[in-house]
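Next up: some structures, all given as structure tokens.
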Structure I
Amino acid sequence: MSTQPSPPRSADQPVVRGLVLVAAMAAVMWIVEIADQIDNGRLERHGIVPRSTDGLEGVAFAPFLHAGWDHLIGNTLPFLVLGAAIALGGAARVALVTVIVAVVGGLGTWLVAPADTVHIGASGLVFGFAAYLIARGFFSGRFVQIGLGLVVVAIWGATLLNGLAPADGISWQGHLFGAVGGVLAAWVLDRRRPTRTPAPPDPFATSLSRGL
């Protein structure tokens with residue numbers, strides 16, 4: 001009796017699920033921008049408005065809102081590339097990094113950015129993803145991750161530094177706190193935990209058990 005080997009279920013692989021999650025988030029950004037264009041840009045008011053109670057909703061919505069096609073296109077490629085690198089750790093890793101970066105970056109922007117401004121765009125996530133990939137190698141001590149972090153620095157290092165410089169029309173606060181969120185995510189998810197050494201045997205208990 002012979003049996004046919006079952007085909008590999010690629011959809012169940014963590015890396016594939018991670019890549020699908022990254023692609024799905026990018027797709028949502030494009031769908032939202034199409035809707036925003038149809039609605040004459042009215043969706044953009046749901047971005048982060050510093051120190052406004054209503055503006056807190058932007059912590060969740062701002063990464064998916066963009067000020068036109070150029071803004072969206074400029075964020076999509078690095079989001080996909082950096083997100084794909086994180087997706088090598090699976091969908092759960094992508095989700096956790098994204099949530100930490102979005103919350104830290106969004107709340108930081110809400111707290112310190114100038115009042116009566118609206119902050120939108122996925123660039124905070126992009127900066128957070130890049131900072132995560134750079135920082136996690138130092139926390140984990142893994143040479144592969146350190147090497148990947150150095151590649152990120154070589155490709156995007158200058159862009160990252162320029163994005164942190166204060167400039168009109170640029171949410172450098174979102175970039176800065178997004179990067180802080182990325183470093184925090186690396187510390188939470190990838191730092192080496194101290195290994196517990198087993199306690200030395202109690203000689204009294206050992207001798208007692210032998211006697212019994």
Structure II
Amino acid sequence: MKNALLRIYEKLHAHFGPRNWWPADTPFEVMVGAILTQNAAWSNVEKAIRKIKKARLLSPEKIHSTPIKSLRRLVRPSGFYNEKAKKLKRLTSFLFSSCGGKVNALKSHDTDALRAQLLKINGIGPETADSILLYALEKPVFVVDAYTKRIFSRHGVIKGDATYGEVQNFFMKNIPGKRRLYNEYHALIVELGKSYCKKTKPICNSCPLKKIWYNRKNIT
């Protein structure tokens with residue numbers, strides 16, 4: 001299965017090229033984006049981040065001290081702005097309590113312990129926590145999302161009702177634990193899901209994985 005997953009990666013990389021994901025100027029911007037992208041199109045997240053940048057508030061210190069009412073207005077383009085403003089406040093509170101607001105200091109923390117701390121923040125689930133770990137803090141953690149489950153269950157590689165943890169363990173067990181590989185692989189999966197393996201009316205005839213062969217082994 002390890003070789004099969006790497007062949008899939010190579011096929012997707014050859015088709016789409018490097019994704020250069022996550023687009024951000026700082027690790028903190030990645031963290032903000034990971035929260036704002038919950039139930040939102042990335043184009044709307046970009047609008048919200050541009051508003052925060054224009055207001056010169058894209059830092060842990062500034063968001064931590066910004067009135068919640070002002071923060072709601074800034075993140076409004078990403079949807080669910082009341083809850084997302086609260087989540088950003090909780091995130092910055094965590095940053096100040098755990099590392100004095102210095103995001104880069106978290107990179108030296110133990111991955112499992114840090115993940116457990118992130119998951120304790122109300123509003124941050126496994127996908128958001130792992131996105132922060134992988135893309136902001138450069139930890140070798142594989143991110144699972146709806147595209148991952150859809151694509152690999154349709155191809156019979158995983159079960160359709162597999163849990164987040166089961167899918168994540170499957171990938172991390174079968175492909176090398178390299179942060180850059182996990183980064184690029186997840187980004188390529190997202191691109192495949194958006195471009196071909198759509199929720200309805202998937203474009204199967206021209207899918208880059210149409211002719212690839214691999215062992216259809218379930219996780220359980």
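Quick notes on this one:
- When P(r) over Cα pairs in 10 Å bins from 0, in percent is computed for each of I, II, the one that comes out at 8, 29, 29, 14, 7, 6, 4, 2, 0 is I.
- Structure responsible for -21500, with helix-only ellipticity at 222 nm (-39500 (n - 2.57) for each DSSP H run of 4 or more, over all residues; to 500) calculated and labels I, II on offer: I
- Source structure of the calculated read-out (log10 I(q)/I(0) by the Debye sum over Cα atoms at q = 0.14, 0.19, 0.20, 0.21 Å⁻¹, for residues 30-117 alone, -0.57, -0.97, -1.04, -1.10) within I, II: I.
- Among I, II, structure where relative contact order in percent (Cα under 8 Å, 6 or more apart) as derived comes to 22: I
- Highest-scoring entry among I, II, by distance in nm of label points 7 Å out along Cα→Cβ at positions 14 and 190, is II.
- Structure with the greatest value (metric mean count of other Cβ atoms within 10 Å over residues 142-149, set I, II): II
None of the figures in this text is laboratory data; all of them are computed from the coordinates on show. All of these numbers come straight from a predicted model, not from anything done at the bench. Cβ atoms are built from the backbone, for glycine too; each structure is taken alone.
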